[in-house]
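*Asks:* I've put the structures underneath this note.
Just so you know, all these numbers are worked out from the coordinates, no wet-lab data involved. Just so we're clear, the structure is a prediction, and the values are computed from it rather than from any experiment. Cβ atoms are built from the backbone, for glycine too; each structure is taken alone.
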Structure 1
Amino acid sequence: MDKIRWGLLSTANINRRLIPAIRASRRGALAAVASRNKARVDSYAAQWEIPQAFASYEALLESDAVDAVYIGLPNHLHAKWAIYAMQQGKHVLCEKPFALSLAEVDEMTAVSQQTGMRLAEAFMYRHHPQTKIAGEWVRNGRLGDILLARSTFQFPLENPENIRLVPEFGGGSLWDVGVYPVSFAQFIMGAPPTWVWGDQWLGRSNVEESFSGQLHYGNDGSGRVAQISSAFRAPFYTWAEVLGTKGRLSLNRPFTGLNKGARQLLFHHPDDTVEEIPVPEKALYLGEVEDMHAAILDNRPPYLSLAETRHHVQTVLALYESARSKQAIYLTNDLSFAMGTKR
């Protein structure tokens, strides 16, 4: 096999980002799409020139038409269909959030190990040169000791019927776009936080429409902290920066390809002069597709490990518990989190 045949599980809007990436990749081909509505999937396949259309997710996964699937379903369905896909011999690229509980993450991981199918979380920005260069600067000490990472992702959600506002579907700004700043913090700090606290504002639907959190790292006295925020109640904005003892890096539009303009990575020297670091241009979603091809065809481990993905989910759950309980929440190795001191 020298080319991976991809299937899309659902006709979700996010597919518009994946389809061009699959077609731009050297070792991928878009082969099929599935939906639970035959008329819709037939129309979608014709619109996007996809060879095969299936009127159920099961039919696609049980067929021999694809080797790998992209799961862009609502959050609460990620684990169920990722597990079924792997059991049917399909590799899985699963959209964030990977799952809504640690039990789901552990079951998905176990099935991947049992079946030998590749499984990865679809954090597309992590594969982009802008993010990778920032990580290299942190690892090689160019910024000195890292003191603070902070990032945000917000946009206005005006439709009260949007699926992102349904509690039982894993709704909320933290699960939807706040997971990007959480992931960025873990990438920069190289580990999950030791303890967190979070604050949220609940809307009419009883999911949080804005969230802010502080993540503390290590017990070594270094004082390393990450600050994250997300919202459905504000104009579109996304930004990230890393502060060290030798300077500061700032990343414009790190988590999205929706707004216009080139990506920038700026180094702010201690004397406050600013240097632009060259960032190679690359389609935002192409890297995660190419990474899956390397994992499947070259037997390379996915760039984002399942252990790292588990920490993403663990941290989000701890942040939610902190916001709910008004307590600091400590992450532990054997449990998802433990209560701290009342704030």
Structure 2
Amino acid sequence: MLRKIPVFTILLISLVHAAWSADIATLRTQIERVIPRARGQVGVAIKHVESGTELMVNADQTYPMASTYKVPILVELFYQRAAGKLSLSDRIEVDPSDVHPGGTIALLLDGPGLQMSIHNLINLMMRVSDNSAADILLNRIGPANVTARMRSLGLDKIRVDRSTLEMILDQEGLDYATYGNLPLAQLRERLDAIDSQTAARANERFNTTEKDVATPRQMTLLLERIYRGEIVDRASSDEMMEFMNHSMIGQTRIPALLPEGTRVVHKTGTISGSTNDTGVVFLPGGGHLLMTVFTKDAKAPAADREHVVAEIARFAYDYFVFNPAGH
């Protein structure tokens, strides 16, 4: 009898592993079935915090982060605060030349300028994804410092290189050195005048340039560091989560198909064929899902791409609600 116990144990472990693999295979199949609807490249990284169960689909390829790169910017801001280089109460002069396409500052500021605290600029950057606020903050801390910080955290596939304005002009086919300092109204006229062939060539270059990119796996790892309180310290990480907790946009992505009232702390990003979302989904019963969905050069209409993100999130939600131990 004693000799039979190890054999039985091995059999039981094998059966459990087979069941777990089958379950994860089902979730993977659901996700892989919906991905082609984006008509482009799609990368997915999902981790259930409590069980450690992960699912990765094309998760080690790099994708343009678009505005999800505001999460690494947020991280570096808090490290620089911890080093005494800045305070969230510091005020920065915002001039009309700082106003770039995308966000609320562009709608509100047409006078001589104003002063805003770093705290309020972060709120604008994270809540409404304001590009002007992001560029002002990035100019304060330096793109190279953000990338270096990611390297120091072991995240060598996350890099920040350009302001959002430079990113937009590169994607549209306008030279940043020539047009980057134009007043907003003139810049919009230039953007509207770009012919389709120039725009198409610029877009192709944009999607093959390794700038302001990340892998879904590493973006999810960064989220996990924040969630676990490992970015600077617990209090700082909680502050970052709180800044991400009040997103006023992106409800048609990760949160869209989740049950009403589900808490999602996330950051979206959109440029060219990239329709991105990265965040933490709070499950009933106290579980947590870390999730990143990135797309690149996707040709489907924006609403279809967003629905792909939403469906992936719902598949993952359902799986881990019914399999809280990851199997």
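*Asks:* Give the label, chosen from 1, 2, of the structure having the highest value of FRET efficiency 1/(1 + (r/R0)^6) of positions 38 and 174 (r between Cβ atoms, R0 = 25 Å, to 0.05).
*Replies:* Checked 1, 2; max of FRET efficiency 1/(1 + (r/R0)^6) of positions 38 and 174 (r between Cβ atoms, R0 = 25 Å, to 0.05) sits with 2.
*Asks:* Using mean count of other Cβ atoms within 10 Å over residues 46-53 as the calculated read-out, with 14.1 as its value, let me know the right label among 1, 2.
*Replies:* Of the structures listed, the value fits 1.
*Asks:* Looking just at mean count of other Cβ atoms within 10 Å over residues 126-133, which of the labels 1, 2 belongs to the structure with the highest value?
*Replies:* Max of mean count of other Cβ atoms within 10 Å over residues 126-133: 2.
*Asks:* With relative contact order in percent (Cα under 8 Å, 6 or more apart) as the yardstick, tell me which of 1, 2 scores highest. Walk me through the numbers on the way to the answer.
*Replies:* Values: 1: 17; 2: 27.
Comparing 1, 2 by relative contact order in percent (Cα under 8 Å, 6 or more apart), the maximum is at 2.
*Asks:* Which structure, out of 1, 2, was distance in nm of label points 7 Å out along Cα→Cβ at positions 102 and 198 derived from, given a value of 2.1?
*Replies:* Numbers: 1: 1.4; 2: 2.1.
Among 1, 2, the structure yielding 2.1 for distance in nm of label points 7 Å out along Cα→Cβ at positions 102 and 198 is 2.
*Asks:* While we're looking at this one, here's another question. Computing helix-only ellipticity at 222 nm (-39500 (n - 2.57) for each DSSP H run of 4 or more, over all residues; to 500) gives -9500 for which of 1, 2?
*Replies:* 1
*Asks:* Related question: Quick one: Cα extents along the principal axes in Å came out at 86, 48, 36 when computed from one of 1, 2, so which one is it?
*Replies:* Checking each candidate, the match is 2.
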